[in-house]
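Below you'll find the structures, each written out as structure tokens.
Rule-based calculations on the coordinates, nothing more; no lab input. Predicted, not measured: the structure shown is a model, and the values here were computed from it. Cβ atoms are built from the backbone, for glycine too; each structure is taken alone.
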Structure 1
Amino acid sequence: MGLLINGKWFASPDVTEEVKLLQRRDAETLRHWITPDDNGPTSDTDFTAEADRYHLYVSLACPFAHRVIIMRHLKGLQDIISMSEVDPLQQDEGWEFSKEYPDPLYTKNRLYEIYARSNAAITSRVSVPVLWDKKNQTIVSTDSGDIMRILNSAFNRLSGNKDDYYPPHLHEAINTLNDWLFNNINVGVYRAGFATNQQIYEQQANTVFEALAALEARLGEQRFLHGPSITESDWRLFTTLIRFDAVYHPLFKLNLLRLTDFSNLSAYVRNLYQQGRVAETVNLQRNKYHYFASFTSINPSGLVPVGGETDFSAPHYRAAPFATNKLAC
């Protein structure tokens, strides 16, 4: 995994204690907030909610960027916040732009050049999503969770969309579950997939499937993770689960079961996929190409397998009330 160190790209960096200190120092420069009243968790008077001021750099292939893309769609921000994709193939220079996936703002060739434009001496990993301020030509945030919450509420006055995926009465429950999902599912699949010995691989794989079993039981009692309404937790889980059978099951050797073997979970994913325009944000072919062609350390041939896609447009049978704690199907 490459790294920017003092503004210079290293494909195979030597991550010394000094480099770690630099990363911690610069992390705060990549985590600001936009709110209508400039009174967010990291109150920044330099960032206000304005139309056509901000731009999202994303990849449809990345589950962490995908959750932000979904929030932008759900909140109707397509005409307020512009967006562009990086090339799905990730190589020695990290995320890149290409003829098919150009940088619309500065015609750069690599995403790390955008980071360096924000801070010429930055030390940081280079990831998507990136929320960019076109006015000040700087990064607002690279934290997908923060960006989701910014999009959830900061632009309501401009969009007229007041749907709330982080309602106040569920803050504590959402935060707790998000942490659990992150460790056991969102990052858990990567810990298993990139494990370098049998014991660690089996431990991590078991952690993932134990978590999936717990979620299967939870979703047998309620329609969504926190009850009858969709919250940000559902979208955090969705972007991992929708990739499971096509990518993580074969490539990361998470092959004890497929998602389709979990009746509640698979129906739940179909239910979310069929919300609004969410289906437009899903491209499993691009996902497979990114993972299988990019991660040659675990797939040396770079061959992208055929198959593995699921028909997420099939009926989900989860619209009936859960008053009896039983699924309609």
Structure 2
Amino acid sequence: MSERTEIASLGEFGFIRRITQPFTLKNSSTIKGIGDDAAVIANEGKQTLVTTDLLLEGVHFDLIYTPLKHLGYKAAVVNFSDIYAMNGYPKQLTVSLGISKRFSVEDIETLYEGIQLACDKYGVDLAGGDTSASVTGLMLSLTCIGEVDKDTIVYRSTAKENDLICVTGDLGAAYMGLQLLEREKMVFTGNPDVQPDFSGKDYLLERQLKPEARKDIIELLRDKHIVPTSMIDISDGLSSELLHLCTQSHTGCRIYEDRIPIDYQTAVMAEEFSMNLVTAAMNGGEDYELLFTVPTSLHDEITTIEGITLIGYMTHENSGYRLVTRDDQEFDIKAQGWSIEQAINK
């Protein structure tokens, strides 16, 4: 049996020292990290970016099939993704926890191992946080601070008519991974002796449990001196994010079904579940890919960059939001991704 240390046995400060001791500072802008009343961060001639995510057990994650180390990694990475979506770089992270009695010190250390792995991979400093008791399970609140040059920051509201619409990677895999996990959870609940069958589904599981932020694309665009005209990360589904760009930029859009990038495993899983593949790709969410626009003058250059797919273009605001199918039919794009109402009514 593995060692279990009750959190109360260490006291607040002993507990904080134990879970944060492995973290070291990586950025010169981090003047003071953990250990004082507030972190101290210097920012010379840059724009500061701040993003926050709240994750609640039973709403945003299920510990029946989500390992704590994976949860820590994902919780950090989804914050980093928001900073990259502004064309910036994450530098500092704060983590606050609400912890119920069922979690031991070792459990929280495992969670922080995932956070540390993400921080090390993306070059981010853990700069502070808070802990509190919880009577409803595990709660995480993470705030990421990033920076960006004033002349390269990218907003959602600055796309123009005729701009090209691009996405990175592929879409729908995280959603299909979630469907797979939920199916195996139901099987296990009905018969605990049955082992889950995840053979050949590694990619789908990784996309759901251990997503990556697209730092590589931001660096690639920077190296090619390409600054998108608008950008957002795909957390709630392509449909929702595309409508965010359009409504805030006062444009319409036209995208093409046969241009939406979808992985082979995603297609196989959708067929197994008798689900519409395009619906999964458009509305599934949690892909954490980047959706962005560029001027038409960059068409030839952007279409030669590996990992980026051109899926359509921005139109006049009065033209609506349109999806063109493989057989040239047109449908209105509607946001059907995650909503707070769905979470409340779950």
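Tabulated results
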| read-out | value |
| --- | --- |
| Which entry (1, 2) yields the derived value 0.80 for FRET efficiency 1/(1 + (r/R0)^6) of positions 99 and 251 (r between Cβ atoms, R0 = 35 Å, to 0.05) | 1 |
| Distance in nm of label points 7 Å out along Cα→Cβ at positions 203 and 243 - highest-scoring structure of 1, 2 | 2 |
| Parent structure of the calculated result 19, 48, 26, 7, 0, given that P(r) over Cα pairs in 10 Å bins from 0, in percent, for residues 59-106 alone is the read-out and 1, 2 the choices | 2 |
| Structure responsible for 0.20, with FRET efficiency 1/(1 + (r/R0)^6) of positions 131 and 299 (r between Cβ atoms, R0 = 25 Å, to 0.05) calculated and labels 1, 2 on offer | 1 |
| Which of 1, 2 yields 27.2 [mean count of other Cβ atoms within 10 Å over residues 171-178, calculated] | 2 |
| Which of 1, 2 yields 0.90 [FRET efficiency 1/(1 + (r/R0)^6) of positions 75 and 91 (r between Cβ atoms, R0 = 25 Å, to 0.05), calculated] | 2 |
| Source structure (of 1, 2) for FRET efficiency 1/(1 + (r/R0)^6) of positions 219 and 275 (r between Cβ atoms, R0 = 35 Å, to 0.05), computed value 0.50 | 2 |
| Ranking 1, 2 by relative contact order in percent (Cα under 8 Å, 6 or more apart), the structure that comes out highest | 2 |
| Entry that produces 29, 56, 16, 0 once P(r) over Cα pairs in 20 Å bins from 0, in percent is calculated, selected from 1, 2 | 2 |
